[in-house]
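> Please go over the structures that come below.
Read-outs throughout are calculated quantities, based only on the coordinates presented, and are distinct from any laboratory measurement. Predicted, not measured: the structure shown is a model, and the values here were computed from it. Cβ atoms are built from the backbone, for glycine too; each structure is taken alone.
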Structure P
């Protein structure tokens with residue numbers, strides 16, 4: 001005979017399509033009435049205007065209809081109150097990840113100064129990882145000078161999800177959040193003092209529905225300012241990729257960033273030297289436009305391996321300007337990816 005326990009058991013196998021947890025686990029099943037094979041069930045959605053409510057209703061109806069002796073199913077949809085959501089999911093504070101997010105590795109990409117290609121390295125790594133089947137996210141922590149949206153050709157606004165902001169998703173499946181997605185106009189300047197910028201970074205971490213990620217790459221602002229310090233002290237950063245260029249000035253400033261990382265005791269997992277050389281298309285000869293490399297001094301100071309030396313390539317600039325970083329195919333990327341995965345391994349969420 002059909003009873004409440006059997007209905008609950010059936011609904012325990014129905015998942016919220018966005019949170020990937022069962023309706024019973026999420027406490028979405030609120031009322032069940034059974035009368036002569038007629039089942040009347042009430043489901044509380046996590047968001048009043050849930051865009052997937054039709055799918056949830058259909059899944060609930062199908063699960064109950066499949067039970068023996070069920071003649072008819074009525075599904076009533078209501079919405080959780082704000083208190084319900086807080087009780088279920090909590091409120092992220094500081095560096096605490098929301099309980100609906102499961103992120104294995106958080107890696108910050110850092111440089112001592114601007115213009116060395118930190119965002120480029122972040123984008124190349126994210127794309128390469130996504131191509132290999134890893135679940136990847138990028139948090140653009142450069143609040144006042146975001147580059148990531150343009151590199152990936154993404155534009156806001158973002159949309160609210162059941163329990164947080166939905167990140168935008170690139171063509172290769174990289175989940176991306178940036179302050180630029182939250183502004184009324186992409187050209188609008190963010191004129192904030194340090195504490196506000198730090199608060200914005202922690203909110204981009206805790207208030208975003210990242211879901212299951214193997215890697216979250218954090219594109220830090222240049223230098224050793226409040227924003228970088230807040231990020232590395234508030235987020236559970238597993239390691240830092242340091243980006244530099246051959247110039248003596250850049251190397252000197254990057255060494256300051258290395259010292260900062262060592263003071264706050266976050267390991268530097270590797271160094272990437274960008275704009276290391278230029279290959280003449282006519283002769284194939286390498287030209288060291290910015291002079292001899294100083295990367296060995298940085299790797300020695302950082303006690304970290306050299307992950308890659310990336311060349312100057314006009315095609316890279318063109319693709320980045322067009323928002324097509326995912327189409328860049330440098331010969332150095334496979335080695336960079338392999339070295340990165342070796343120093344920051346994960347047990348991937350995706351099927352092997």
Structure Q
């Protein structure tokens with residue numbers, strides 16, 4: 001298997017320590033002390049963690065907390081993984097083979113199409129744009145699907161645009177998959193962050209589609225939405241038979257989730273209303289500031305307000321590409337934005353509003369002065 005370079009990683013690594021990092025895709029990371037304090041947990045609890053090899057499916061406590069986030073799942077539908085990438089790696093290798101067709105949105109997080117491509121699959125891109133609100137249309141999926149289509153991949157909320165599908169749109173995608181005997185995978189990294197008041201979460205495609213179709217899977221995590229990017233705990237939901245095959249595949253990868261990470265992920269989900277409430281108080285302010293900023297500068301940017309997650313994808317009107325714009329902001333203002341070239345979209349840039357609201361406001365003021 002030969003994997004293509006992940007385009008965004010050099011930019012993110014080189015500019016991780018800038019004063020205003022708006023290039024990432026998760027909420028600003030907590031320190032361990034900050035996180036435990038927010039959850040009203042004592043750090044002494046870490047001393048009781050048994051460092052034995054845990055269950056390769058993930059601890060029972062963590063899987064039970066994950067289960068509470070879904071309505072149509074059971075424990076046998078859940079496999080805990082070291083990050084969502086491991087879940088995707090195992091799932092793709094279990095269900096896909098050379099020559100299979102995979103339909104995936106574009107622009108999209110590169111892993112979702114490069115891993116199937118490395119397996120030998122034929123990739124068919126479901127093109128998203130400003131004109132369709134970066135939302136996949138059922139008719140466009142139908143135009144791409146053939147008897148060779150093995151998998152449809154849907155990212156909801158969408159990275160990098162922040163668009164969100166309705167339950168009815170998700171249901172229709174599941175029905176298309178069923179009609180064509182294809183799997184459908186929902187990447188739901190931002191499930192916990194619909195951009196509205198409260199700590200409610202978006203309905204999973206797994207919950208919507210499994211009542212009428214078995215070949216449905218979803219991935220999620222406690223990294224991006226919870227300010228715990230370094231924790232690297234994710235999960236896969238799928239039919240129990242697929243989960244067991246993926247578990248066997250995981251035995252050749254990380255084998256188990258480290259007990260400390262498992263414990264902290266369980267803690268995050270037990271206190272998800274507290275953590276997500278804190279995150280929301282910051283990002284809803286930021287979205288309001290961002291909407292006002294983009295309205296004032298609509299002569300320079302085309303902008304669709306995000307509806308979920310932590311990122312958006314503005315388009316630059318007065319330049320043929322975004323890299324020079326991002327490099328200029330980095331050099332003169334200490335602000336890092338991710339150039340759209342990372343997604344194959346030259347005139348766009350990804351902007352993360354998942355930082356403390358005071359810091360975000362300061363970054364926008366610097367951009368205003370530019």
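> Match the computed value 2.9 of distance in nm of label points 7 Å out along Cα→Cβ at positions 217 and 265 to one of the structures P, Q, and report its label.
Clearly, the read-out refers to P.
> Among the shown structures P, Q, from which was the value 3.6 of distance in nm of label points 7 Å out along Cα→Cβ at positions 177 and 273 calculated?
The value was obtained from structure P.
> Name the one structure among P, Q that helix-only ellipticity at 222 nm (-39500 (n - 2.57) for each DSSP H run of 4 or more, over all residues; to 500) of -11500 was derived from.
Q
> Still on this structure, please answer the following. Given a value of 47, 20, 18 for semi-axes √(5λ) of the Cα gyration tensor in Å, calculated from one of P, Q, which structure does it belong to?
Among P, Q, the structure yielding 47, 20, 18 for semi-axes √(5λ) of the Cα gyration tensor in Å is P.
> I would also like to ask the following. Given a value of 26, 14, 8 for semi-axes √(5λ) of the Cα gyration tensor in Å, for residues 169-232 alone, point me to the structure among P, Q it was derived from.
Q
> Who wins on distance in nm of label points 7 Å out along Cα→Cβ at positions 73 and 305 among P, Q, i.e. which is largest?
Evaluating distance in nm of label points 7 Å out along Cα→Cβ at positions 73 and 305 on every structure, the highest lands on P.
> Can you say which of P, Q returns 24 when relative contact order in percent (Cα under 8 Å, 6 or more apart) is computed?
Q
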